[in-house]
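Read through the structures below before going on.
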Structure I
Amino acid sequence: MNSKAAVALAVAFLLVLSLRAGTIVNAATPATGTITTLTPTVTWTGSAPVANPTIGLTTSFNPNRCLTVGYCDLYTLNFNIPSDFATAYPNYFLNISITWASTQYDYDLYVYYNGVQVGSDLLGSGTNYEIVTLAGAQPGTYQIYADNWLVPPGVVYSGVATLGLTPPPYSFPTRSATYVDDTAGKSAGTPFVLTPDLRLVGAQQGACTVICPQDVEPGIKIDPFGTIYAAAIQGTPGGTDFWRSSDGGNSFQYLGQPDGAQNALLNNQTIGGLGGGDEDIALGSPFVLLDAGNGLVVNSTGRVYLSSLFWDGLGVNPFPESITVADSVNRGSNWLVSSTDLPLDDRQWTAASGASNYYITYNDIGVELTGSSNLVMLQSTDGGLTFTNGAFIGKTLGTDTSIFQGPVATGPDGSLYNVYAGPSPRQINLATCPAPCSLPPLPLSAASASAFTVTPAFRGPTNMTVTSVFPQVAVDASGNIYVAWSTGRSIYLISSSDGGKTWTLPVRVNNGPETATALEPWLQAGDNGRVALMWYGTSVSSNSPDNFTAFANAQWKTFYAVTPNALSSQPTFYQVVASGGKDLPDGVVHRGPICTEGTACPSGSRNLAEYSSFTIDNYGFANFVIAQDANTTSGFAAIDYVKQTAGPGLFAPSLGRAIGSGAIALPGGQGSFHFRVDSTPKGLKGSLQYLDSDSSLLVQGGTITSFFISGNTASFTGTGTVSNGKTTTSVTFTIQVVGNKGPATSDTFSISLSNGYKASGSLASGSIRVLSSSQT
């Protein structure tokens, strides 16, 4: 319990009367119980009458002292089983647990057998349970101590001891859930509708040399105006393939390999190699008249960033494992490459905000702090060209938690969130950098970790690990935080509505015999309480996903689930197989084991690498990029794109909605737009973004003053700001749209501003949807 010393002052007032003359013998109610084969379960309750005087000290648990002083409670268990029980039931176990009401309190659990300690569970505050499982427990007398670590005197706990015949992989309190499986399939229309798979074709290569002709670990992002960006790695030094779609995912244009490492070699930089080891895409905000570097003043729908991990196979790089960053201000048509390499690091994740703020987090492998491994976040204020600020993530430096760090999430206020496992393999931590997340200047120092608030989000029982790649975090439109992870067998989700101070109990996400084993989750959030996840699932079950014999004939599919009420005590999950179509008629993306041991995996077990992913489009539906090797011409993994078009989404129903993104043709260029307006029982809410690049005009609005729907036509007014790159002023706007949910050319968009600007036309790209309450 490396964090418990910090709570000493918080409970000091409880110690004043705790040490007093006399002997306190505190026993549970009832004080004793007996388990036999006929009565396999016993229960009890108890409490500790005084506070724990050893908080903050290095003193080990002393059962005699705790009973004498009164800061623990004792339950005596007689475990009576026949002498031949183990022969008949070789896998039997004794499970002992205690629970209490509030996660703000903390009991510790110690189990002694005939006076000798045989088990303990010492989770910190943030959970409301402790569990000890004793496989093959010997018959005899067990002393069960509930030690008051951080509990006001008299707070009651409940205890349960159970004899079981087949030990589970772990046991811990969870929420129940309602599961609705789409048994009709993703194309049947009830409840989900997803498109068939669309192959994304990257760089063509021949037979395997240094690397093989593959694409894995795909990423996907969608900008406010509907442009879709996708990337996938070939494996260093093969580079990172990059695609763009301007028609809502109906087709994709291959844009080459802009990861920048190749340019570094051509320019004879000291550090540089061929990328494609890891990638991540980030999107900035639209802007007008911004210096994008090298004196280039531009208007843009927003920067597109691509980071790439590379390995110097030429042997000239003193730090061979490094990251480069490239950014584009014209939707990926051209790229600028950062002059700064980030040396000796691994598994980067990125985020962007505003016109030029870019963040990259990674595992530093002994450069920033020699001889140790730490999580680092760096900040660029010039669009990823240089990095001048940064901080360590986590309070305990030198702890190798790196491989278990997940992607970065951005909250509605601009705060950044990251989750990672450690220092215990059963603990997930939430790191928060509050908005505007201004990191301290470089060089890094141990004090820089104060830029982040780090709190435990989940601690599992003693025999659980949460280190399967990768733990996930997402934040919904109301600021609620969600964390998901795989245990190597199932995927769990927890939620927090108070910034990570307290969390719901976990709820299992995967359900049904087809997904008995669930690996490599990906997580997204939408409106309040609405969450979606995807993962690889198979009907084969084993206590370890790396049991290659058990999974030799496993058939893996990509599953997708949406819950509209993730914050509730009993969420509902709508689940569907997302993979499948013309290339994968049975939905199977891989046959055989999926190894989760990284580069230590044996040949053929890591063909899909470590994840597939999805994002949510401007209509609340999922867009997937799925790695699969079940049906490819080369025999190596390729990427399929799949899009949800109907069914459970991440936008909540409303009394009426107008929503759209795309562009209209203008005499000098085009006007790009995105809007969403909702009529709710609490009033109108919505937002608008409109960019006329040729006129250097950017409109952003967040207050809707009127909203009307008539058939497939909607109009709304509101207030916001208009910028020409030099000045920003207040403006009122009037928008009228026609959305037929048909071909893009049948939808129209018009805008009128109080400063006299007007524009209108049929859509050159994108779509508009006008929905009544019965349709949302």
Structure II
Amino acid sequence: IADKSAVTLNKDAKLNIEGADVSLNNNDNWAGKITLSDGNLTLNGLSSNGIITAEGGNLNLNSGNLYIASKSLIAGDGNNPAVTIADNANLNIAGGNVTLNSNDTWKGNVNMVSGELNIDNISENGKIQAVGGDLNINNGTLTVENGSFITSEVNAYIDSNSTIDIKDKGIVNINDGDSWNGTIALNGGVLNYGTTNSGTLAASTGDLNLLSGSILNIQTPSQVANEVNVDIQKGATVNLINNSIFNLDSKDKWNGMINNDGGKLLTDGLVNQGGGGLQQISGESVFDNNSHISITDADSYIQGGKVSILNNSSLYMGPNVEYELQTNELLMSNNSSLYLINNVLEEPETDIMTVNGLNNVTIDIAPRGWDNDKFIIDSLKSDSSGILNISDFNFIGLAPIDRHIMLQVFDADSIKDVNFTATDKEIFTPIGWYNLRPAGGGYYTSNLTRYNPQVFRGQVATLAMYNNQLVIDDMLLNHVSLQSERFLAQGQDVNKYAAVLPQFAPYQYKKEDGGLWFKSYATFETLSMTHNLNVGNNAYGYLMGADFPAVDLKNGWKFLPTAYIAYNGGHQYFNQVSMYQNGGQGGFMGTFMKNDFIGSILAYGGGYFNEMNVAGYTDNTGNWFAGTAAKLAYNIHATKHFTIQPTAFVSYNIFGKQNWGTDFGAMSMNSGYLNGVNVAPGLNLIYARETWSLYGTLQYIFNINDQIVGRAGNVNLSNIEMRHGYLQYGIGATKTWKDRLNAYLQITIRNGGRTGIGFQLGAQYLFDWYNPKSNKNSQKNSQTPAKKVLKTMR
């Protein structure tokens, strides 16, 4: 049947070819069945066909499409039939069965969606595109190259004598439905692997994608060359056995598990930030040429074999790795690193550790227990001159409470030609900053180098309250006035002096009168203390007291007794520390007066509650204090209304020892006793009229002894004290209404060791406490001449 014949083969018709020649083309209508047992069947340009059974003869598919549907068959018995698939032809398997062998010529396309394709020792092949069905490679080689693919829906069988050669962007998917006993050669294509193999993988170039759940066994003669782009996806496993070699480089991805039992893992510039897993009990892992490997999988371990970290590479062992690093040999060379900082203490072990050039390790340290990551080594050596540098360290657990901590990092039976160094890093702790320094023989010390300013908070609080107490001393010692021209004629004395802290103006008294008084104050300043502490200090409070009637002593001396109680509060802030104090005190004062001389002496005691807030924690403690102070003054009357008043002040204060436990660092702390002495010479200038006065004051306060010791954990802290004394100056005014109600206002400015401003405001009411009413009336009458004298003084 020649090619020019118009053939119609109806559906129920059959054409049996038994030694003749038949040609069909696109002009023919083939709906029935053709059986080829001998002879030649030549097909050109067909777009559809019926059933074909070819068991002998020659089947020539020159162009067009031949569909091998259900019930169709191209047998492969020996040399029969001989199938030729030309370049432009398509053999489409859609439910039928096709066998191609060495007698066939395959240059065109074979497309399979279902059915069965058997490959038996073909010499070469064209394209194959298989999306379903069964692919059986019984013998020989099937080449899958550019434009060809085998999807995961295909059930593949690769016989032990067969090879799939994937090249030039061809794609092959192998999964659990496939049987792989032969060889898969990867030479530039893509292999998506999702099964467990028992065959051989020879990967030279291309992309090897190991899918989740897959197990790839690499054993001799299997190998994966460095030029292959490998993606070990999470959940995939690679087994290295029998001296096999597995190469990974910068283009590869390592997120699954590599199990090394006698093989060799080589990395070149690989960075696996995702954190793949490694299980090694023998063999060797070599991390080279800027490879940075993170082993974080909980199922990972290195329990034998050799590990080499070379040429700026690093190995990190994560906190979830259950077993500590153990090797027969550990080699580090040319600025490589072993990172053990993971907040877990470990003891890596190795028989032989070789260090060539400068190399780094990082460690965790538990400073409270003097414990750390420790290398257990039989022999630590170098082929030339090695340096082990602790390039980083981390504190875990409770913060340190000792000034010096001794640590053994490298516990080696023998050390040869290896030196030890450490980073300049310092770690911040609640007490201060700690460094790390080599101490010889694999030992290191971690030392407190400088204090955390917050550790001085207890000492600062005591010193601040001590300075605030000087304000109270000033208020009291400046309370009584003496020999003021305003009331001289009626036996009243005024403008005694301004005290060491002249914030409060004097009051006026009659010797036979007493009085009740109230004083309030507020100070806003900065206290300059040692260790470069600049402490903001706000002091505030009030005093309430009673003056008893003056007592006449011998030789012209007068004595005025005073009793008082007070509330005093404070707030300090420095270096992210905030502290509040609230307390009270009480005391007695006696003032001695004769002519232009005035002297007062004061004794008191009290306590306060101290709240210290630091780093989100609150420390609570309390303290007590007591003290005495005295002041001398002498009035020089320059004119009738103007007085020059030199003064001298001295005080002694003792503040108790504070003890408390803090959650900031989980340790005990204390601040010691303060025995403070102050001396202050001064000069006051007073201008006084009958019912008011103005004054100015200038003085310098010397701090003779105000040191406070402290302790944090087992560390004795440096003393804290004021850096130097301070100069202060101020102005004030007093006012009297109807001889009994007095009030005052004063402003004080400080410079030097204390820098800031203070305000005070107060009032007093004078009355006769013990004089009978009749005596008061007679007293009132007796005072009339004195008031007349006062009018002449205005």
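FYI, it's all coordinate maths here, none of it is from the lab. These numbers were taken from a predicted model, which means no experiment stands behind them. Cβ atoms are built from the backbone, for glycine too; each structure is taken alone.
The value 9 for relative contact order in percent (Cα under 8 Å, 6 or more apart) was derived from one model only; which of I, II is it? Label of the source structure: I. Looking across I, II, the calculation of distance in nm of label points 7 Å out along Cα→Cβ at positions 446 and 590 that yields 4.0 traces back to I. Can you say which of I, II returns 2.9 when distance in nm of label points 7 Å out along Cα→Cβ at positions 118 and 214 is computed? Of the options listed, only II reproduces it.
Of structures I, II, the largest value of Cα Rg over 2.2 N^0.38 Å belongs to II.
Which of I, II yields 175 for volume of the Cα convex hull per residue in Å³, for residues 310-701 alone, as computed?
Computing volume of the Cα convex hull per residue in Å³, for residues 310-701 alone on every structure in I, II gives 175 only for I.
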